[in-house]
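Next up, some structures in structure tokens.
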Structure P
């Protein structure tokens with residue numbers, strides 16, 4: 001008797017490139033088409049020669065960061081576009097029986113870096129990068145690799161079935177088959193989407209590895225109480241708000257936190273939403289790539305990754321970007337991060353995973369995190385034993401199989417209370433709807449211009465957004481491009497934050513920021529200096545600079561700012577320091593820690609500065625403090641004499 005044809009038979013017989021996408025429902029999207037490799041995001045072929053809009057699935061490799069001027073180990077991985085000419089749907093229930101089920105044997109399986117070697121890298125990054133002011137957090141990866149003799153498409157379809165059946169909580173479960181390359185995965189994280197002008201980002205961070213038998217409210221409570229895990233999430237939210245502020249007119253509002261519950265791991269997450277009229281390809285370029293898989297600040301994170309990773313990333317930490325023609329014209333965008341993904345090329349399996357390294361990181365703990373993340377994929381596809389006890393504990397017998405299956409720990413009242421309590425620490429400015437026009441009308445910058453000089457930390461986009469709420473017409477200029485004429489002409493110059501040692505006499509970036517600060521002080525025209533530039537201003541005024549005993553990366557402190565207590569977020573490794581009790585040096589007033597003398601803020605004729613990041617979500621009193629410092633700089637600048 002001839003077997004009945006399966007839903008995949010015709011597709012497989014055609015030999016054409018295709019993709020299978022399970023995006024949270026009961027069906028799988030089946031996309032087929034032709035493959036086009038293009039050099040730049042702007043070249044993604046969304047429109048045919050006759051003007052007809054294309055649907056396109058683009059695999060965007062990590063190397064595309066070169067479009068933003070960032071560095072990488074450049075493997076020339078192609079920006080691969082599947083230009084869709086047929087899009088159908090198959091019920092998961094109908095598809096599963098058509099997929100192969102026999103286990104795929106792996107040979108020579110293991111991590112490319114030993115646990116000891118990876119732990120050594122963690123120690124080096126904490127000491128030499130975070131400890132020297134190069135950034136707040138960095139993601140360094142290692143790869144699980146193995147040889148596979150099974151036909152690549154058979155292996156991929158087997159793994160796709162396994163992920164549908166055994167992984168939970170994925171944003172996309174997918175298989176993409178193109179000439180010479182196969183990717184199959186279950187990504188938990190939507191990097192960016194744009195639908196009908198609404199941009200959404202979904203920062204996920206903090207990783208709870210389920211104990212044997214599955215997660216419980218008690219074990220999850222310990223995770224949610226961890227300072228390290230909480231601050232790790234706040235830092236990536238800050239980093240993605242920088243991106244949102246660059247692409248959205250309203251900067252982006254955060255909601256959450258929520259739990260992202262998967263088979264072996266639980267993460268914490270926020271949702272960020274704003275409005276944008278940008279081309280979705282431009283949105284994607286401005287948001288390359290998620291800090292959860294790179295670090296912050298983004299540009300320097302790429303430099304640190306190149307220093308400490310030994311091989312190119314390929315597609316790891318890039319995105320799978322689906323551009324769909326929208327009813328009103330243009331295209332919608334849906335782009336998950338390419339993590340928890342297995343790649344099969346020339347008989348070699350590669351599953352890249354990384355851990356987020358912060359000042360609190362324990363090297364052995366970060367090693368364990370990479371094992372846990374790899375296990376989420378490897379356990380699902382049967383490469384390592386599955387935790388069937390956890391599955392039974394987590395799911396009722398009638399619970400759905402597939403990406404929509406989930407655990408309900410977030411519904412536990414104690415867990416929900418712990419999650420909600422996190423927002424008590426955060427800035428209302430980013431949590432609440434924003435009425436920018438109403439704020440601007442009464443702000444100190446109404447009718448004035450502000451120039452924000454970017455020292456390679458896109459916190460400047462968030463600063464610019466807040467300054468617009470204070471009424472300013474704002475321009476952001478990179479340190480290497482800003483002209484002396486621009487510095488001279490602005491009503492207010494905001495000299496921004498950035499990575500590195502403010503004492504570094506060899507850095508062209510530090511030197512240029514010194515010139516900007518010195519020019520405004522010498523001209524006695526309004527200046528606000530933030531973080532790195534605050535330290536540079538302090539040095540200009542003769543105040544000593546010193547490294548902190550422990551970096552303040554992502555640290556929230558309640559400090560006195562000229563008699564007003566303020567909850568402020570700090571991201572600094574160096575500090576300006578005076579003798580304890582010093583309140584004034586010449587014309588400069590100083591707010592400093594009573595015990596250490598660490599300088600939190602300064603103000604003088606026409607200038608003000610702050611060590612913390614008033615734009616950060618960690619700065620509950622950030623906007624009010626920014627308003628006060630800006631008003632001081634504007635109202636105390638001496639008038640030029642004729």
Structure Q
């Protein structure tokens with residue numbers, strides 16, 4: 001490897017001093033830019049640059065709507081190349097990888113090579129590479145092995161194609177890469193064709209989604225494929241002006257002069273398409289668009305470019321009828337989602353993202369600790385979307401017996417096996433037809449069972465036991481897990497193809513101990529519990545001491561544990577107020593031991609012995625007391641805990657509670 005790197009660096013140095021190279025012209029030009037413009041040193045080996053999660057989120061948020069569309073294209077492409085050693089990267093126009101699909105069993109190798117989510121691949125930073133050079137040139141290309149500028153990357157083969165937005169600006173780059181490959185560059189010819197084809201599909205899908213309320217004009221040079229796989233797509237407003245286009249349409253029309261108004265010269269080549277009237281470009285006007293709808297025979301839907309007379313076959317898609325809106329109220333969260341958050345920032349971000357996905361067809365993965373409300377979020381998504389009123393079927397994947405999973409999920413025909421019901425059974429998947437299938441604790445599903453589930457998610461059809469033909473099913477799939485599925489894939493306990501099928505979008509619920517709206521949540525749960533019992537009187541209030549105890553507790557069981565604690569307190573409370581003594585004993589004892597209780601009219605009797613921090617907390621401001629102890633021990637949490645005779649977790653919990661941040665983490 002070192003010998004190959006040294007030889008590669010020698011070639012780069014020769015090019016830097018003006019020698020020619022036998023490599024492709026686009027590669028030679030990129031090498032020259034790396035030296036002359038980017039000032040990159042050929043002898044420097046650059047490690048992969050991976051953005052932090054926070055910075056990556058900024059890049060992903062900027063492409064939010066586009067990513068939803070592009071994800072389908074990535075999944076379709078990955079199904080065609082799965083098992084061949086490739087990974088897929090989708091970067092933004094700055095070269096930051098904002099989506100990724102690959103074999104996570106090679107996670108460490110992919111991350112080290114930069115073939116990973118958050119990796120940066122701009123040409124000024126990483127030298128000649130498929131993504132960076134594609135951004136620089138706007139052209140699809142393969143950068144194969146020693147085509148790379150940086151000698152660190154010469155084992156890689158990378159093929160990329162640009163994805164343009166409907167205004168002709170670069171939106172993203174689709175890249176297919178591998179850690180190793182055959183030496184001939186021609187081995188990547190099929191990869192180049194695939195990536196160009198899917199970049200084209202993503203462009204069209206994004207354009208159709210963005211201009212769904214305008215005229216869409218599809219054009220093709222082929223009669224047979226005019227309605228199936230158009231080459232050129234335009235969006236047209238009600239006045240007949242072009243408001244969006246795919247890149248092939250830009251290239252086609254930009255290559256020829258467009259006839260201007262009478263008495264004026266033709267428009268310049270490659271002029272922007274935005275704002276042009278149809279009759280400036282074609283031999284028809286906006287009034288003629290209804291003649292090209294699908295109801296007309298394809299042979300009668302012939303149009304020509306105004307300047308060159310090039311013949312094309314057209315299909316026009318009219319906009320949907322206008323929707324009568326009753327009010328112009330500003331958009332807000334759907335009520336089912338709004339009820340999940342009381343002001344906590346992290347939770348508000350989750351439900352805000354969820355609101356954008358209520359009617360998306362992609363699968364969703366909800367991640368969070370046990371008891372954080374994953375099923376409640378799934379039900380809220382279902383209730384807020386177009387499938388509300390349709391079945392919501394929850395499946396506990398961990399509880400499905402391996403021997404009966406096909407019968408339970410897919411159903412069976414009458415008499416399909418010994419012991420089968422004479423009437424047969426529809427199965428849980430078919431029960432969810434038209435609605436939502438919620439796969440709870442998908443990370444605990446046995447590996448053998450995962451294989452049987454994959455076909456349902458991929459093909460949206462089920463094959464009941466004893467039936468010879470599959471049954472199509474229309475379902476929205478939402479999965480949930482408390483496990484780290486990436487780690488499960490690496491450990492061989494979860495299928496990577498199933499993981500990529502499920503994580504179209506990932507929503508992560510914060511644990512209860514990190515939520516700032518605990519008091520609001522307690523109030524809602526008390527009210528809901530009281531309403532469920534049919535009570536007409538308002539629910540019993542909490543004393544300040546009891547509320548302090550609930551807010552001080554760490555809640556390892558999250559919302560589920562909180563519900564149980566409140567149900568218990570309501571059941572045993574004999575007076576008009578829920579007091580400390582009405583709470584489960586372990587919660588009251590933990591709060592008292594942490595020294596967070598303030599004396600009140602309903603406070604429990606003080607214990608005869610308390611540890612040093614309890615005394616400190618009651619003698620003055622607890623936040624200042626804790627900060628003083630931490631400063632005395634140079635912010636060493638373990639030392640502070642020993643001095644106060646408490647556990648380290650107590651110190652950490654109190655620091656979170658009071659918002660105390662060590663000096664070395666304040667930036």
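No value in this document is a laboratory result; all are computed from the given coordinates. Quick caveat: nothing in here was measured; it's all calculated off a predicted structure. Cβ atoms are built from the backbone, for glycine too; each structure is taken alone.
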task = Figure out for me which of the structures P, Q the number -8500 belongs to, where helix-only ellipticity at 222 nm (-39500 (n - 2.57) for each DSSP H run of 4 or more, over all residues; to 500) was derived from the coordinates.
result = P
note = If distance in nm of label points 7 Å out along Cα→Cβ at positions 223 and 583 is calculated for P, Q, the one returning 8.1 is structure Q
request  = Using the calculated result 42.2 for mean projected area of the Cα convex hull in nm², pick out the matching structure from P, Q.
outcome  = Q
query = So distance in nm of label points 7 Å out along Cα→Cβ at positions 159 and 215, computed for just one structure, reads 2.4; which one of P, Q is that?
reply = P
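With percent of Cα pairs over 21 Å apart, for residues 239-430 alone as the yardstick, tell me which of P, Q scores highest.
Details: P: 64; Q: 71.
Sorting by percent of Cα pairs over 21 Å apart, for residues 239-430 alone in descending order puts Q first.
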Which entry (P, Q) yields the derived value 8 for relative contact order in percent (Cα under 8 Å, 6 or more apart) = Q
